[in-house]
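Several structures are given next for inspection.
Laboratory data are not the source of any read-out in this text; all were calculated from the coordinates shown. In this text, all values refer to a predicted model and were calculated from it rather than measured experimentally. Cβ atoms are built from the backbone, for glycine too; each structure is taken alone.
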Structure P
Amino acid sequence: MPGWQQVYEKYKDANFEILSVAADGQGPEVVKPYTEGTTFTTVVDENNVLINLFGFKMVPNGIFLDEEGTIRMIKEGFKLDNPENIKAVEQLLHKEVEKVEFDGGSPKSGQSDLQQQLAQTKYKLGMEYAKQGRNDEALKELDDACLLDPDNFTIRKQRWYIRFPEKFSPEIEFEWQQGQLEREKEEEERHRNQGLICGPDGCFLPST
């Protein structure tokens, strides 16, 4: 996270702190290598509490809180290479504005509450299986969770980490992730067009 460290070094003397929350069900040992060289605090959210609280479907995200704990900005898909994001942080830090709102920056979902709850249940079960080394069972639950909540990148990422660990170490292959996402989306859309059914017992095609 060298980019975040640079931001922290630039603003840390202006009463600015970064709390990095790694939404990773694999646990601290998986996250630790990515925090090397950083001096701000990183915590691990193994149960996706923050993701679920705000309805985030992807990472990274940005939340700006003032000294009183009031949320002044929420941005899903907060990237440091976007000048608009950095400008927003600077405006809030210098108290030039009270709040920043982005067009299309708030989490949205096309799934029903029931679908999302079922997806999270299967996600948690899948991650428990993964912790026990039962990867085949873990992937079955995570595959179902992804079909129930296809826009949830955090679920999708955990599947990839189990199925394609070589794509995450020693470095994360972001271009591969983009290509894999496109391939999976095409396949999932094809299955939906064939009448894919998802429920508590899993996801299946009517003919299977």
Structure Q
Amino acid sequence: MIRLKTVCVDDELPSLKLMKEYCEMVSGIELVKTFSNSKEAIAFLEKTKVDLLLLDIRMPGFTGIELLQQINYKPLCIFITADLDSAVQAYELDVIDYLIKPVPFARFEKSVNKAMEYKRFTAFNDADEKIIMFKSDYMIQRMRLADILWVEGFGEYIKLVGRFKNFTLLQRMTEFAEQYAYLGFIRIHKSYLVLAQDIESYSSSMVKLKMGHELPVGRVYKQNVQLRG
């Protein structure tokens, strides 16, 4: 069974205590630590990777949104807050859910189950196919690895270019490349990732994919193409 290593951050001690009690009632949560100080939480999270953050938004020091932006990796996140005005900004960070205090346990449990489902299927493998799951347009989407032609990056976003449909994700190219390197994605250009198995041929400046598409090869990424497994 999946257990999410979880950290809860809230400057309101009664709320922090309630979230701790809720976490103890959900078998899929392993509550690693709680913090009432966002700066202390950041210091901890920079050294310790967790799966899920339960964050208040309005806190002294760093807000929950700033905290999520500060750490150098991307855990799943559920905002639990009395702040009604930050929902749009929060969802732009691709969070799992946005809960308004006071939060009933049933609503909390539903949100955590959603996080567990996302974690379970982010990189799902079975005997016949590999599937990745991700958040796009405020919905959890599924895409077969075999249907991905290439990944294109532009600033804070990436586009999964597919055989049948494209998806835009709020995620940096570097983060995606690190997250899914084990599936065979290699970087051939500052703006392009491809699956190594899909490369049919290449030159010093171009990669030709098995589906016939041609993409540029960046000078500093030539070795990635040459050393592909």
Structure R
Amino acid sequence: MQENFQNEILEVWGYNTYRPFRIYWMLYEYNLKFNRHKIGSRTGETQTNSYLKINSKGKIPTFRHNNIFITESAAAVNYIAYNFNTPNDFFIPKKASHKAKLDEWIFFSLMELDCLSIYTLRRHELPENFGLSNIYGEAENAIKTARSYFDRMISSCEKNIPNNAWLLGDSPSVADIIFISCLLPCEKFNIEIKSDKVKSYLERAKKRKNFQDSFNDCFSK
């Protein structure tokens, strides 16, 4: 693990959406100070020459540690997890089997919940429903299928949600940060979480101080 020297350069570009929030929350968990560049999607701020030099995709978020730039939120969260001193109340797997279960949660959340469900709604819902159908086109059947698929995927993982703890034990992990970031858009897109276990788990997470502080930071200008 790397020492948290005061002269480390840590920066995050992006705010006000759930993917940058993953990085904010992780940095708060690790008690790392960082500079924020609160630029938004589709504002023109991600299309400037200076920004495209560090993220040629022209999207947010971007994370910087010294001369390393990472342009995928989950990769940034994992980078922080394994390159800085681990807090006492944060789970980092030591066994390969535990790492595999952590990765399973991450990949499940990113693909089945975020990509195939949440982002489908984001692209095809009407603008008044927080969607971008004015850009990507209306797709009523895709919206219906995405909602149904999200519900089915939540049902599929319900049995693995703990009653009183985090996904992998008594402390949160990268898996929790990614999974919860995919549950938070439910309110925005009017998705009902039918599982009491999942709803209870989400409410417990929202009470964590690092969650609250990082959320308020990320979702304010």
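One of P, Q, R was used to compute percent of Cα pairs over 32 Å apart, and the answer was 18. Which one was it?
Only one of P, Q, R returns 18 for percent of Cα pairs over 32 Å apart, namely R.
Matching task: 3.3 is the computed value of distance in nm of label points 7 Å out along Cα→Cβ at positions 59 and 139. Pick the structure from P, Q, R.
Only structure Q yields this read-out.
Given structures P, Q, R, which gives the highest value for relative contact order in percent (Cα under 8 Å, 6 or more apart)?
Top value of relative contact order in percent (Cα under 8 Å, 6 or more apart), among P, Q, R, belongs to structure R.
FRET efficiency 1/(1 + (r/R0)^6) of positions 99 and 179 (r between Cβ atoms, R0 = 25 Å, to 0.05) was computed and gave 0.95; which structure, P, Q, R, did it come from?
R
Given 1.6 as the derived value for distance in nm of label points 7 Å out along Cα→Cβ at positions 163 and 195, which of the supplied structures P, Q, R does it correspond to?
Considering all the candidates, the number was obtained from R.
A value of 3.2 was derived for distance in nm of label points 7 Å out along Cα→Cβ at positions 67 and 171; which structure in P, Q, R was it taken from?
R
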